[in-house]
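Every number here is computed from the coordinates shown, using simple stated rules; none is lab data. Given the structure is predicted, the values throughout are model-derived calculations rather than measurements. Cβ atoms are built from the backbone, for glycine too; each structure is taken alone.
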Structure I
């Protein structure tokens, strides 16, 4: 590849949309194997198609190493254009679905684990039952990554807890509220309380998870505001892992109420701090014309929204 691309007329004859989609999936996953799993196609086929795209354009698009893939400068340029093409295809599909009177299309939804477990899974199930021609791609991630994905139009819709400050470039619609609770075994001294303050919990054996999560960061900030330190005795990688340690009697974990199931046999004591009642919101890119299917999903999730 010498960096001298073919005539654009030749490109048109050689391009296909599936290859562009595979290239974008590889970009987003940073790994050909994960992209192949996501797209349900053999990794060797993904590799071959991307190599053919590089040969057609005359540029290397990916750096490849044992850890995965990253984009070259040419790859970033192609990705920006490919994303525009794929959005245009989705808009065309949406426009045609409006003419047919049937809601159809693909919606890329990014959300946090807590929102998905508490509310969104059930809501999406009901939405799909009423709109079977709609496909929803769900990506679970942390809120900071969700904001980036929506801002870059890699996600059509993002759902997570509202941060302390508005996110520039994003429009917000109210979705739900949830309540943070202290999760503990029934034998714990605080288990019979009607509510508990975060200050009291800072003196308990706390169990947290990865400190990059929005919830863990908010707990750290709340502790700082009281001139205290949020320092869990144990840290695990997920809320489920934290509940496992709670079940073993090793301490208390602060989690959204909806993530604690009755069959878990935990005591859940609400936090009485004002910030412990969280606003969960829907985020879309400011100024972007969303496809019909995405607009209908937002209207379903947030009936008072005007998209």
Structure II
């Protein structure tokens, strides 16, 4: 009566042994391959005490999880895989530095260091008490679905401009030397509306006001559906008692049907859904937003349509408003 029990126990032991052997085999196949070393590393002095380091996306057989930035061989900063730039502060004015970048994967493997990039911080400017003037006449073009080229009129400063920072909506995505007034941006998405502005920065790390905003739409990939982003978004702000009124107007996209509603985002967060009380308008649409925040409050806003199939479409370009006093 006990022999079946013995055979079952033997079978269980065999299963455990097989599992152990399988686990050992899995360990033998662990990720031991290093990621590729990052390329295209640049280092730009942002001020007398900070440097902006950028690089191109690295590759790995399992996937990159982050990057480490080294100054003179010592780790100075770490970022996750989604970021391809960082600022390194706490530096000394009029000093030469060398930066390298290493990629890392989920198994803890680190790439070889990138090519070393030298940079020298400018002299300190303790008497620099004024921010630079804003860059002017920002213009540009989409070179492809993933690259754009920008140019602008230079800024002035009581001591000197050390760098120009390029912003996409409210995020800084690139920096160039204060002697340059052009930039080429890569790694963008095809068929996407981007809103760019530029700020100048001086050696005291003061930033200028924004340049004019520039909207650029990258070409869609072959065979991709047409963009459903509203275009020509404009804003006009007035005061009524304790309230600020922001009047929006835009050209509606051609979606092959009626657009029943729009979502309005303030500072990246959904604020309201615009639903027409009667028949949806044709052509250019308008909406009035009422705000009660103090004068000087800054908002970025953008909208997207609800498509005839019920899905939400592409975002418009972003606009920035400052509530009047």
The value 16.0 for mean count of other Cβ atoms within 10 Å over residues 187-194, derived from one of I, II, belongs to structure II
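Out of I, II, which structure matches 16.1 when mean count of other Cβ atoms within 10 Å over residues 51-58 is calculated? All intermediate terms of the calculation are to be shown ahead of the outcome.
Values: I: 16.1; II: 21.1.
Structure of origin is I.
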Matching -0.36, -1.10, -1.18, -1.26 (log10 I(q)/I(0) by the Debye sum over Cα atoms at q = 0.07, 0.14, 0.15, 0.16 Å⁻¹, computed) against labels I, II points to structure I
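Given that helix-only ellipticity at 222 nm (-39500 (n - 2.57) for each DSSP H run of 4 or more, over all residues; to 500), derived from a single structure, equals -12500, which label among I, II identifies that structure? Walk me through the intermediate numbers first.
Working: I: -12500; II: -3000.
Going label by label, the one that fits is I.
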With relative contact order in percent (Cα under 8 Å, 6 or more apart) computed for every candidate in I, II, 20 is reproduced by structure I
